[in-house]
Structure 1
């Protein structure tokens, strides 16, 4: 089946076949948990450092807040303040008379959130997705347990940080629109066209950040309602995965949760996640805010930069909230 853009849309049978033909299981050894991060070698890190010219740093993350939103089907952020500044100067407060340091104080909190989903900027580790009871490199899905979390393929292979060349793939700019419409797929021809417009040739170890323009749409219209039947969003089409594999891309990100919704496939609503994470060991960075980065790239007429991401080193975590940085 062909799309109007001229791309061949793979059948469900073809995509399911990619679980084997695009598999990186065993490619870097039976014990590997780094997946496509193996594409980032020391030379790639040094090349990325050479992209820094004046030291301008742009965050690609949304603020994390406790607002209740339609794109947070698992609920909002929970904050419990253990210590505050309220009443600190009240002489009648309990314990004031015996306080050994009456002029000092401090604040602290307990903070909890579900970072997977459609709003928080986060990195998916290779234990986040399963297919036929397995995760990346053939590990049993049962190795992700209620008590210990991910006993294999957790987020710590990225714990020393991901530093490589980042490329903004500005498909909205390429198509001449403020944003792609909800449910509009980003196909291989769109990616190729955007890279050609920007004068970019991808390299092994690159981190590709896809801009659909959703950040601009959210600012104007508010967040989409997600997590229920009928939800739609623009995003990567699974048809891009063979090209990502061929070009040894280390990380993909997007200003949505990667997959176009609906996906068009009965076996999964998020086949980019399933084939990418489980078969390829591809690291995914969901829900970026790419509008500030797009503005900086446009101003400079330059769409490559040093990409830096340091996830939290949480034992057993299936990912991490993230603040990806682009340095020019």
Structure 2
């Protein structure tokens, strides 16, 4: 079985293609023969050492394909089922992956396996951010950073489906046009414009009820200054580096603000939570309310190029590896 491995942390150059024994599922496990593998920013954090792993290691936590082996005691899946997973144990960058049956989900026939691999982690992230971290209501204004990225595109579309006014930030005119097509009400070019000033202008000085920030260090101050009184700052990524520590007094002085740093894992702890979140994502896709853009695909052997594109912010939408 071909798989991507790395034995030291660093840049994309540490990723190497290796031949490994094909894993065999144990009790309670299934093996999924991949049709597509999701590439996510968290993968770059693992590779760089920001989120440490025991080395040598594989990489990746999201994939979709067909179940081709079933371990003892598994009733949730059978051979030939279409299945996907996200936030499984590390090692998705491979031709096949063994996962616990309770951490995989069924993919409906209405959703392509490539779409499932592109959408599951990002879609469930958007689901919990918009429906559970902060239950967005119709008519509320919200801010979405990196809106042309994989999670950002889903946040924009889902927030619009909920009736929110979406203010999006992007880095180029091309990306601005894309997020407008997805339904963003206002788009800010963060390299050329003062984000907080533009948000205040758009909202007649009020600010936004909630801001979703996956960028981290570079956008922290602008996000904080964009919030309405009692607004919520949702920090869920480090694309530009980790955000600074938050001093409690700043939150009170800026309008009794709230700050949270949620992770998907805490919102899909049980199989029931996982199925409900994934089911909501697949239902939105099946109903045509959520379009998943697969902006770029790379061969498994070209994982290094995929990471280079992701970290240079040259990608639009989701990025996949194809075994």
Structure 3
């Protein structure tokens, strides 16, 4: 950690558990910039981990590690979390991916949050990388959310009418002494406490660097599409959050395999069709950012499957080769290590 911190100048930090490391790109105007920065960050972590006979993976759950064997980082923030949240936070052997998109006007930030929430299940479905938990196949594509949703102040953000309403709600909880600041609001999507951004937090972390960039590009382009509509006095319909929560669960359970609910058409629509709709919807915005290729990579994710699909395939292949359950899980970890290093 010290070696990474010395080389990466504030772009790396410890996480709650000592086995985790957090990296974050600088502010990037384009996905091309993000690619170069993220490649440098991942390569640095891999280099210094290798010096200790360790290898990093970028998946939202380790296939067989046990949270009871982990220790949390000795830091005031994390000591407080451990004290406040007890056994719930001890199980946080999970990793997520956050994407910040700058929206200068605070009220616009909240208005776009209300609308962008509709697309959170799409992003989750495309990102699933956590089918295994403590050595067992959970049957879910993203088990990470099952663990994370045990924390308070998680899940879909509540609809709000203004940034002032958001601030009043957060301040009410702060005044009660329940939390110190808005960083303890862990919704799937939130106005950032530190930056003039909307922070999307729904995605599983990606083993493959290029899939990370695709999800970032989609998030950026969807946000600009909504911003563009707002400039033309248009907006998307805000659906009842009970309904959005239903297809959030569907994305968590099935990923890209079984389709998501379209409440306008009252049908379950295959992800192939939904991806084409998103590509058409954000085409002007992807062109603006020069990220059409990254946006179109969504088609490949749906066609070949998410990381969860590849992990299960690696496990199945090992079992068919007469490997034990434990060795098959190690084969899954081997795949994740390989994918982490692939584009560096």
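When relative contact order in percent (Cα under 8 Å, 6 or more apart) is computed for each of 1, 2, 3, which one produces 23?
That value comes from structure 3.
For the read-out mean count of other Cβ atoms within 10 Å over residues 101-108, a value of 20.1 was computed from one structure; give its label from 1, 2, 3.
Of the structures listed, the value fits 2.
Given 3.8 as the derived value for distance in nm of label points 7 Å out along Cα→Cβ at positions 205 and 269, which of the supplied structures 1, 2, 3 does it correspond to?
Source structure for this number: 1.
Matching task: -8000 is the computed value of helix-only ellipticity at 222 nm (-39500 (n - 2.57) for each DSSP H run of 4 or more, over all residues; to 500). Pick the structure from 1, 2, 3.
Checking each candidate, the match is 2.
Rank structures 1, 2, 3 by distance in nm of label points 7 Å out along Cα→Cβ at positions 93 and 125 and report only the one at the top, that is, the highest.
Largest one: structure 1.
Values quoted throughout were computed directly from the atomic coordinates according to the rules given, and no laboratory measurement underlies them. If you're wondering where the values come from, they're calculated on a predicted model, not measured in any experiment. Cβ atoms are built from the backbone, for glycine too; each structure is taken alone.
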